[in-house]
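Dropping the structures in below, format is structure tokens.
What follows is calculated from the coordinates using simple rules that are stated; it is not laboratory data. Since we're looking at a predicted model, the values are computed, not measured. Cβ atoms are built from the backbone, for glycine too; each structure is taken alone.
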Structure 1
């Protein structure tokens with residue numbers, strides 16, 4: 001709930017949200033591609049709840065956890081734990 005509430009703060013600041021997510025992917029120590037890029041360019045608009053697609057897709061659990069840890073750091077500990 002806290003994470004969803006935090007994402008709602010970006011409903012009118014979507015470009016900043018895309019930049020924040022890009023930062024989370026750039027700091028990954030994996031070869032996962034940023035899903036918010038197309039042809040090497042960042043999206044210029046996403047629905048805040050599209051963020052959930054970054055870790056709720058068919059990827060390995062360890063990659064999912066890594067993405068969430070990076071997002072957690074950026075969103076200042078809004079996410080406290082991720083349950084399978």
Structure 2
């Protein structure tokens with residue numbers, strides 16, 4: 001999958017990664033929203049791939065999930081869950 005040339009596929013892959021990391025932490029969208037000051041609706045849209053994340057949003061989400069920002073974006077195309 002060539003995510004560099006397919007922004008929609010990249011957004012979907014990011015959303016799947018975000019959802020997987022959030023589930024692994026046992027955190028709800030609402031809890032993550034409170035922790036990161038990212039609106040729960042925005043988190044839902046990111047997870048569905050209908051919204052492309054900004055760098056500042058990636059940084060906030062990583063902080064809230066207690067992961068490196070790279071864990072949200074590294075190797076998305078190679079991830080079988082992405």
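Brief remarks follow.
- Which of 1, 2 leads on mean count of other Cβ atoms within 10 Å over residues 10-17, largest value: 2
- Computing helix-only ellipticity at 222 nm (-39500 (n - 2.57) for each DSSP H run of 4 or more, over all residues; to 500) across structures 1, 2 gives -18500 for structure 2.
- Source structure (of 1, 2) for relative contact order in percent (Cα under 8 Å, 6 or more apart), computed value 36: 1
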